[in-house]
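**Student:** Following are the structures in question.
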Structure P
Amino acid sequence: MSNPSSLGKVTYRGANYKYTSWGFRGWACLKMAGIQFDDNILLEETPNFKEKAAGLSPTLLFPVLCIDSPKLGKSLLVHDSLSIAEFSAEYVSNSNSNVKLWPEFWADRAIARSAVAEMHSGFQNIRNAYSCNFITKFEFKHFQFVSI
C-alpha cells in the first residue's frame, strides 16, 4: 500500500530501533500499517548528539514521526511511540487494507488499549533492569522459578 498523496512524505525519526523497544514499537506499527516512510536514525554515539537531536525533535525525545503534508501546508510531528501506533491504526482503518492494529469489537479494543497503555507507561523496574537489544545474542543460564 502506498501513501495517499494527501499524506505526503513520511519520515521516522528516532534512535536505533534495534536497541530500543520505544523506537521499535512505532517503527513496527508503521510497517504493519503499510505506511511508506524514510528512516532518520540518530545513534547516541553520534558526535554532537544533542544538537542533532534538537534538529529532529523539539522535545529531544524519540521517536518522532514527521509528515510533510501538502494538504496541511506544513510538517506535522507526531511524538511518542504510542501516538505513532494510534496514527498507524487510524491510517489503516481509513484505508482499504485488511490489516487491523486494534480489535474490531469495542470491548476487546478497550482491553487491548489498557494493556498497551500499561506496557507503555508501567513496568519501569523491568525496563531499567532488562534493556532491549534485538540483534545481540545472549547466552542464558537455566534457572528455576521459586513459588512465593
Structure Q
Amino acid sequence: MSGNNSLRSVLSGSHREIEELIESSLRGNIVTEEEIRNIKTKIKFHMYVEEELVFPLFRRFYGLAYWLKELQEQHSRIWRELLSLTEARESPRDSISYLARMLEAHESLEEHSIYNLLDTYIDENNRREVMMRILEVKLPEGWKPKYYKEESYA
C-alpha cells in the first residue's frame, strides 16, 4: 500500500503539513495571529482524527493500550501548550519553538509505533472506511483530547 491509499502516509503527511506551518511561521520576524490560528487548527484536527478514528480501530483489533494511552497523554500536554501558545512565554515565537520540539518527539513515537502497524494490520475495509471518514469529518466545537484535564490554580 502506498501514497494516498495508505493511512500511514495520510497521517504522516499531516505531520509534515504541521511542521511546514510551524517552520513558515518561524521564518518571519514576527508570528502572526493567522499563523498561530492555522497551526492550532491543524494540530487540533490531527489529534481529533487520531483519537476518534484511528486509535479506536487499534483498540478494537489489537489492544495496544499502553502505546495509545501514552500518545493520548502526550496529546493532552500538547493541547495545554496550544491553549497557552500566546500567553506562557516571552513571545509567540518562543512558544511555537517549544511546541515544535514537543511535536517532534511525539511524532517520532507515533510514526515508529502505531503508524508502522496501520497498513500492515488493519484490513482494507476498515482502512478505507477510516480514510473516507478523515476526508469528511469536521472538528466538533468544544472537542478536547481524552486525557486533557483543565488545571485549576484556585
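Read-outs: derived from the displayed coordinates by stated rules, not from any lab. Everything numeric in this text was worked out from a predicted model, so none of it was measured. Cβ atoms are built from the backbone, for glycine too; each structure is taken alone.
**Student:** For distance in nm of label points 7 Å out along Cα→Cβ at positions 82 and 122, the calculated result is 1.2, so let me know which of P, Q that is.
**Tutor:** P
**Student:** Using Kirkwood radius over Cα pairs in Å for the comparison, can you identify which of P, Q gives the largest number?
**Tutor:** P
**Student:** Given a value of 46, 28, 19 for Cα extents along the principal axes in Å, for residues 34-105 alone, point me to the structure among P, Q it was derived from. Spell out each step's value before the answer.
**Tutor:** Working: P: 46, 28, 19; Q: 44, 21, 16.
This value belongs to structure P.
**Student:** Out of P, Q, which structure matches 38 when relative contact order in percent (Cα under 8 Å, 6 or more apart) is calculated?
**Tutor:** The read-out comes from structure Q.
**Student:** If you don't mind, there's one more thing I want to ask. Assuming -11500 is helix-only ellipticity at 222 nm (-39500 (n - 2.57) for each DSSP H run of 4 or more, over all residues; to 500) as calculated from a single structure, say which of P, Q it is.
**Tutor:** P
**Student:** Computing distance in nm of label points 7 Å out along Cα→Cβ at positions 18 and 130 for each of P, Q, which one ends up highest?
**Tutor:** P
**Student:** Which structure, out of P, Q, was distance in nm of label points 7 Å out along Cα→Cβ at positions 10 and 26 derived from, given a value of 1.3? Could the numbers behind the result be given before it?
**Tutor:** Values: P: 1.3; Q: 2.9.
Value 1.3 for distance in nm of label points 7 Å out along Cα→Cβ at positions 10 and 26 corresponds to P out of P, Q.
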